[in-house]
Structure 1
Amino acid sequence: MPIAQINIARFHGAKDDPANAPFFNAIDHVNAQAEAADGFVWRLVGEGNNATDIEIVQGDPDLIVNMSVWRDVESLEAFAYRHADHRAVLARRKEWFQDITPSLALWPVPQGHEPTVAEGMTKLAELAANGPGKAVFTFRWYRENRSG
């Protein structure tokens with residue numbers, strides 16, 4: 001079954017702060033590599049070639065979102081944690097972003113479904129309120145609870 005993911009992040013300072021330039025310089029390249037990765041299905045795109053211009057919480061322009069759908073958790077995990085360029089961005093996350101918990105949620109979606117930001121934010125809220133389970137989870141929960 002396809003899996004959706006939402007990942008949110010809030011910059012330490014203003015989104016357009018020059019300190020964030022390395023993040024923005026990497027994002028188009030990493031997104032193109034995601035689209036070419038085995039198992040990639042769909043990703044949220046705003047007016048640019050990424051979703052950083054989508055205001056997910058009114059009045060909070062420094063909170064950004066990344067959403068995508070993948071064939072399965074394994075293909076998403078392979079890209080997220082084993083792809084060198086994506087890992088390089090992840091390694092610098094604390095330089096650019098505040099700590100938000102949870103910042104990532106995964107959930108199964110029907111074939112062909114493109115989740116909305118509102119749906120993703122609801123999944124993050126469910127994860128925060130109830131913890132991980134079959135309806136919404138984290139990579140760690142999935143690894144510890146998958147069968148087969």
Structure 2
Amino acid sequence: MNSLLDIDLNDAASNGVFFVTQDDIAALDRAAQSTSLRTLSIDLHDCTDKASLLRHLDDALHFPAGFGGNWDALSDSLRDLSWLRAKGYLLLIVHAETLRDADEAEFDIFLDILDEAAESWHAASVPFFACVALPESAADEADA
């Protein structure tokens with residue numbers, strides 16, 4: 001895996017979902033300060049299922065009233081973000097191993113939705129990066 005720190009965060013051609021370690025989060029946050037990205041921190045420390053994931057995301061991203069609270073609504077919202085006006089987005093998702101360890105199937109769906117959002121923003125030429133922090137051993141496994 002290429003280091004996200006080596007990628008131009010202003011370039012939508014590099015959009016994607018990246019596995020990082022907890023130690024990378026602060027450096028990514030600092031790197032984003034010199035960009036036009038809106039940085040959004042999402043802590044999944046006690047997130048063990050779909051319902052708690054959607055609550056955590058709603059709390060962090062302030063979804064508009066009427067958010068459906070399901071996978072389709074999450075997908076739609078992550079591909080819109082019009083209420084968070086910005087020239088690009090950097091999601092810093094920490095403690096993702098809690099959800100992954102509790103429910104790997106739901107974690108995989110979440111990753112797929114993030115990937116779809118990155119592709120959608122790429123088509124619109126808007127930078128969108130989702131950095132999913134996992135323990136270093138898990139990040140190594142994900143790269144394999």
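Derivation of every value follows stated rules applied to the coordinates shown; laboratory data play no part. Source: prediction; values computed, not measured. Cβ atoms are built from the backbone, for glycine too; each structure is taken alone.
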For relative contact order in percent (Cα under 8 Å, 6 or more apart), which of the structures 1, 2 scores highest? 2
If distance in nm of label points 7 Å out along Cα→Cβ at positions 27 and 59 comes out at 2.9 when worked out from the coordinates, which of 1, 2 was used? 2
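With helix-only ellipticity at 222 nm (-39500 (n - 2.57) for each DSSP H run of 4 or more, over all residues; to 500) derived from the coordinates and found to be -13500, which of 1, 2 does the value describe?
2
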